[in-house]
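Asker: As structure tokens, here come the structures.
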Structure P
Amino acid sequence: MPLIPYALSRPFLFGLDPEAAHDLTLGSIARAQNTPAQCLWAARRVDDPVVVAGLGFPNRIGLAAGLDKNGRCIDGLGAMGFGFIEVGTVTPKGQPGNAKPRMFRIPERQALINRLGFNNEGLAVFLANVQRARSFRAGGGVLGLNIGKNAATPIERAVDDYLVGLAGVYPHADYVTVNISSPNTQNLRALQSDAALDALLSLLMQRRAELAREHGRTVPLFVKIAPDLEPAQVEVIAATLAKNRVDGVIATNTTVARDAVQGLRHAAETGGLSGAPVFEASNRVIRLLRAVLPAGFPIIGVGGVMSGADARAKLEAGADLVQIYTGLIYRGPEIVAEAAQSVKGFQRG
């Protein structure tokens, strides 16, 4: 258990602007990771090994991309007991993202809205941070690196940015995630359409094959999709993933739907809604994917995991692994062990 219960620090953090609280927390973790001060939030990792996409995960619970966009806190976040950590989204060039304010809490629904817009310091800084991380991976943790396109890159040239990102992160990743589902980069979700996705994945998989020969190892490639998809769209995406022999899918990103928060303060803000309201939408997509993908095709479930029971529900819907983001903000590090314990030894019937 963490030395300081999160319940003591949450009122202070929730008294701050959400992005200010985020920056303060990550800055503190970055400074204190791999020092004795890490005991303030560290917890023993639940041992529940599983092999997914050819990778050995020490347990099924991971941190979703978006929390640590620049890869500054891999060891510190990993010390919370995660079996895997995904950092990014990183773009080839650094960019400030959208104008502030751009992050909003809806505590009545355990939710967040963000329109950050892939704010990050760029690929060179990201890779330097990743290479500095040491204790998480040395202890068996799995590291995913999430890539996206720059806002200034026209959508018809998006593949150029993804190819740059793939080549850059490849030597340093246990797996790579292609983010085509953020609602905060203009037209990005258009890449989920049939022809666009097929063209993108075809080129990325060709490049992955070249990189595998160059580096002597094959790094699994995952694609992250949105929850705001009709069943027919999910079926097309599944067929395209299977056709291109992608290694797995992450379901899902944030939602643009507002039904669950309508009438509440900040509900009308543009951006992606995360937290409890996206739980069912994410599970719906996971169930659809599991029904139409080839047997054993890896699915990482993410969206609205606020408890151990929620994590187990993701696996019951068809996921193999589970990621947390907003649940960490509302529940604190304690949710990691709770979720990992709740899914320990899970067997799909």
Structure Q
Amino acid sequence: MKSIEVLLLSRGDIVGLKLAPECVVQVVEQALKEHADGTYEMHPKIGVHPTGTDPANFIHAMPAYLHRMGACGLKWVSGFARNYKVDLPNVTGVLVYNDTATGRPLGIMDCSYLTGLRTATVSAIIAQRCLAPQAEVLALVGCGFEGTMHLRFLIALIPRIKAVRLRDLRARAAAGLKEGAASYFAGEITCCDANESCVRDADVIVTCTNGDAPIIEKEWFKPGAFGVGIEGGCAYTAEALHLADKFIVDDIPLAHYFDEIGRNRLTEDGRPDPEFPGGLPPIYATIGEIVSCRKTGRESAAERIIAIPIGMAICDIALAHLIYQTAISRGVGQQFRLA
């Protein structure tokens, strides 16, 4: 019987590949198109929730298969928002990449950087298609790893952005991102000391927060603005969330699943903690439908649009496919015998 050789890829290995943004965007868009065409297999995230110091902690199992790409695997990923207190990243986990012909595992890779890459890429892809023609000012609330990844990809895909406002509860995080972004963004970058001064009247609102409490008021969400968030609808008050003329998600069953979970969730002090304040808004389209041109992103300069990509495993697996193929071609990673 043949032995099974598996490629082991660390976070450093994946970062060291220095994947070109255009290649990352290409494979993620391909996954989104497969989603629109139905040529995939994926289930809503299932998980366990070791509460520890935060009831929002989770560890999710995310299997997926992309028929046309020929990519298959499983991401086992955790999100512990208080990890910064013990000098650990919020998101940790592994991804197993499988051969679609035999089912054998081909690779096992760290998924923390991959997850940030996927999340930022999806946000930038939908922002590119939903921004108003006059959009120039980007507001980013949450300047940790996800915020850093989002800013880089949004700037890369939307070169007409001329000014960036940053906001984080940790002033040092915003200052650090401002310093780092100066290497790839020539426009004005401002660190804000309040949510309102960051968000009010911005053309693009990006929230990469823990979703502990709504922070965006309807008065700040101007006509023509586009918002994208990675923490469900929790960054918006109910009034702001339901002010949107179009509400876009990555996957409709996933959105309904998380809405149901949020209806029964409470904060540490016993308050309701819905995924979508005021309930799940009417869904206009999926991101895949817009990427495949089945539906139009923006149709007027005055539309308020919100996109909430909860996170689809098919996009993770598409990136794992790219990472594995690139690593094999460059001789990166460590091979080990599984059996």
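Asker: Of structures P, Q, which gives 12.2, 34 when Rg and Dmax of the Cα atoms in Å, for residues 142-229 alone is computed from the coordinates?
Answerer: Details: P: 12.6, 38; Q: 12.2, 34.
Corresponding structure: Q.
Asker: Hey, another quick one. Can you spot which of P, Q the value 21.6 was calculated from, given it is mean count of other Cβ atoms within 10 Å over residues 134-141? Spell out each step's value before the answer.
Answerer: Details: P: 16.0; Q: 21.6.
Computed on structure Q.
Asker: Using mean projected area of the Cα convex hull in nm², single out the structure from P, Q with the greatest value.
Answerer: Numbers: P: 15.6; Q: 16.9.
Biggest value here belongs to Q.
Asker: Kindly point out which one of P, Q the value 0.65 was derived from, the read-out being FRET efficiency 1/(1 + (r/R0)^6) of positions 94 and 166 (r between Cβ atoms, R0 = 35 Å, to 0.05). Before the final figure, lay out the partial values.
Answerer: On the way: P: 1.00; Q: 0.65.
Matching structure: Q.
Asker: Can you rank P, Q by mean count of other Cβ atoms within 10 Å over residues 70-77 and just name the one with the largest value? Walk me through the numbers before you get to the answer.
Answerer: On the way: P: 24.8; Q: 21.6.
Max of mean count of other Cβ atoms within 10 Å over residues 70-77: P.
Asker: Suppose you compute mean count of other Cβ atoms within 10 Å over residues 294-301 for every structure in P, Q: which one lands on 17.9? Don't jump to the answer; show the numbers that get you there.
Answerer: On the way: P: 17.9; Q: 14.6.
Here the read-out was taken from P.
Asker: Any idea which of P, Q comes out highest on mean count of other Cβ atoms within 10 Å over residues 30-37?
Answerer: Working: P: 14.4; Q: 21.4.
Going through P, Q one by one, mean count of other Cβ atoms within 10 Å over residues 30-37 peaks for structure Q.
Asker: Once relative contact order in percent (Cα under 8 Å, 6 or more apart) is calculated for all of P, Q, which comes out largest? Each step should come with its number before you reach the end.
Answerer: Details: P: 17; Q: 22.
Sorting by relative contact order in percent (Cα under 8 Å, 6 or more apart) in descending order puts Q first.
We did not get these values from a lab; they are worked out from the coordinates using the rules stated. For clarity, every value in this text was computed on a predicted model and none was experimentally measured. Cβ atoms are built from the backbone, for glycine too; each structure is taken alone.
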